[in-house]
Structure I
Amino acid sequence: MRFMLMLYADEKAGAQIPPDQMQKAMEALYAYQEALTKAGAFVMTAPLARTHDAKTLVMEGGDASYREDNKGGAAFVNDAGELKVHDGPYAETREQFGGFYIIEAADMDEALAWAKKCPAAQWGPVEVRALISGF
């Protein structure tokens, strides 16, 4: 079963970390990835760009609903809404979504055990979610 470990951290605080300490943090993350790989649990990882470069697409106005169409299907529809682009991330919070790992684990307990070993858990929340297969 695949899980996403979503890593959150305070971007402003992270920008203040001296380069030598940041290098140590990166080395710890590389070692973590190596441990995942050796255990056959590593699928992929990626950091995200800073939030000041983020854009958020939002449907404004209109009435969103889920309804059947005349062909036997159904869809979410917004009749009068307009898609708008906003600067910044979707949610303005102290901690930002900064990166992720996709891992293989037997169940949530095993995924949580890996999340507890993640060095990023020392400086911010790590949210663990199962990925839905078949999409």
Structure II
Amino acid sequence: MPTAWLPPYEAGLLPYFLLYSTLATLAHALTTYLHPLRSIHAFSGPSAPPKSPLLAHVYGLINLLAASIRLSAAYHIHNAPVYDLAVLSFVFVLALYLSEILVWGTVAVRDGMVPIVASGVGVLWMVGGREWYLGY
């Protein structure tokens, strides 16, 4: 039985994926403030910059922005601008980790796999479901 705070089930499973992604992103953002140096462990490739609380806090702020966009999309899945921003939030994460692994060498492949898979699923699901959710 759905509750008042969950997205409408009639909208399919994508809003629930967006809500899950929001919660995971919020949890990581919180970690960047509570345990800043541990939270940026993924940035430990051969060319990684020195870890600092400032770097963690900036990363946490970016996570908060992505989480707010995805939360909005979970509840307003038929709103085209919000939908497009949510797609972009996944595209940017995918581009960030792929470039950090392949171009800059600041993230080890092993450490970048979860964000790459999660953001890749988000991009594919949202691009593939665009017509169903937006009607065009």
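FYI, it's all coordinate maths here, none of it is from the lab. Quick caveat: nothing in here was measured; it's all calculated off a predicted structure. Cβ atoms are built from the backbone, for glycine too; each structure is taken alone.
Things worth noting here:
- Looking across I, II, the calculation of Rg and Dmax of the Cα atoms in Å, for residues 44-123 alone that yields 19.0, 53 traces back to I.
- For relative contact order in percent (Cα under 8 Å, 6 or more apart) computed as 27, the structure of I, II it came from: II
- Test item: FRET efficiency 1/(1 + (r/R0)^6) of positions 20 and 68 (r between Cβ atoms, R0 = 30 Å, to 0.05) calculated as 1.00, pick one of I, II: II
- Answer label among I, II for the case where FRET efficiency 1/(1 + (r/R0)^6) of positions 28 and 60 (r between Cβ atoms, R0 = 30 Å, to 0.05), calculated from the coordinates, equals 1.00: II
- Structure (I, II) behind the derived value 17.5 of mean count of other Cβ atoms within 10 Å over residues 36-43: II
- Looking across I, II, the calculation of helix-only ellipticity at 222 nm (-39500 (n - 2.57) for each DSSP H run of 4 or more, over all residues; to 500) that yields -22500 traces back to II.
- Which of I, II yields 141 [volume of the Cα convex hull per residue in Å³, calculated]: I
- Comparison across structures I, II (criterion: FRET efficiency 1/(1 + (r/R0)^6) of positions 4 and 92 (r between Cβ atoms, R0 = 25 Å, to 0.05)) gives the highest value for I.
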